[in-house]
Structure I
């Protein structure tokens, strides 16, 4: 993929001109924060292309490979937004095999050439090169990406539509936290060909493009609403209580996908996160809450990571509305 130096459009308020990030820093091998962690590992696009087999359906027809999925979405994104940075990939659940000539060898005797592998789950991101903003003091990129999990496809049957997820949203560079709104995310789409993926991608990106700055302003305005430590503790308590409510009561409240593990991570972040935790003499805001929440759900499995990111954004915006007295969706319950 091509790379260009970032430029920024003039903005006012909480969204400012971005400082160009040096190329050597953007490669970010050292101390580079992952956009998702869980049980994933990093892999290059080249490795995906050259070292991984492509699964087939039971009739031996090919699936759409991970690399072709990435290529189709990236091509659509370039047409709408412009040049992109190189892709960053995370994979999990390797399916390991061996070539037929090595079927009788012991595991320890296998050479690298005799091993085969494909990864059941993939998440990937890249950035639009010229769309960088500074929001609340943090460089923020417009981010493109997708998720794919072979376990959701019916590989045991004849060729059928395959499932993918694509998104576009703003990502904070310092921690790679993705702030995903409803209008920037398509939940599971079913496609038979790469052309289908491109069409769905174009529809999403084309609809999001005119509103990308409005979305950024919405996120930036979260900095305007602060709350006390006592209110934060109420939110934490209600998050825990929510999980044990009867289903009938949960249905009357906003949908929530932040589980115990994520709540624990948020509390730890409140105390110790150097970028978004509570600091002496500074207000703790809904922007901080959003970042702690999105940081916490990085431990989610690949196949549910995007939904949880969107849920975190909805939650932070909902809490802000409740604090401002504009709650229409029931988020005030988390503060009561």
Structure II
């Protein structure tokens, strides 16, 4: 009996120690070899708040891509280096966790003023910091999903800071896009004979049409409107297993995502991008997966056609859904090289 109690005490102690190690273990990004390479994970104060930044590339002199993650509140730092290895050979790629997201969520910090306008201000300040840090007059601005809502506004406000704008999984008229997504998942549910799903989704039609909610993302993912060639990235296990995040960061990731979406989604739904940005004074590109129903490719094309610009291009990836830069990374890399390095 005494021996059993002693074993349980040791077991409990080991569990506590393991938990502390998991919570506070050091984090890093994998090293890139080479004299002029860069592979850094660090925290810097931008626009009054500490932001986590990851910079990776084979040569610091290469053109710089500044990436704006989506969500809202779902950073890509924990998994993106798996997909951007090709890009890193010819570009320096910069990711940052937005204010109140991921490693940039700080318990005790007051986020009551969090808004899309504030995130745009952060992005403009981040651009200045990265341009100075890496010695570039301009950077390529690449935004994904909900990050396009922030990225396009920054491009519109300060075109002099950017060589070009790339919108991947580009947001557009939100109600049009969400209705496309809803109709798609209902159709797929019918084809799969999932009557329960059909009835539930049909019951959401009025709310989605009125801009009160988005098509439930778990159903979009279930029926192939998020990814086709890869697993859905950003799950808790893959985030925890990354070298860039520890257990405390995973907790911050989930807490920040919930808080950020609660604060920002209403604004995004009520003020769609076509009512804000109608012209861009720089080359811009929409890169869309054919099967994207997180942000409808059809709705994005309708928006693309209405935007004034001297140079613009709509690129469709026929095998992908919401992550063409990951799902068809070789094709995306070739397009980037052809577009910016030749």
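Read-outs: derived from the displayed coordinates by stated rules, not from any lab. None of the values given here were measured: they were computed from a predicted structure. Cβ atoms are built from the backbone, for glycine too; each structure is taken alone.
When semi-axes √(5λ) of the Cα gyration tensor in Å, for residues 204-315 alone is calculated, the result is 29, 19, 17; to which of the structures I, II does this value belong?
Source structure: II.
Matching task: 1.0 is the computed value of distance in nm of label points 7 Å out along Cα→Cβ at positions 100 and 260. Pick the structure from I, II.
Structure of origin is II.
Upon calculation of helix-only ellipticity at 222 nm (-39500 (n - 2.57) for each DSSP H run of 4 or more, over all residues; to 500) from the atomic coordinates, which of the structures I, II produces -13500?
II
When you work out distance in nm of label points 7 Å out along Cα→Cβ at positions 220 and 252 for each of the structures I, II, which one comes out largest?
Top value of distance in nm of label points 7 Å out along Cα→Cβ at positions 220 and 252, among I, II, belongs to structure I.
Given structures I, II, which gives the highest value for distance in nm of label points 7 Å out along Cα→Cβ at positions 140 and 156?
The maximum falls on structure I.
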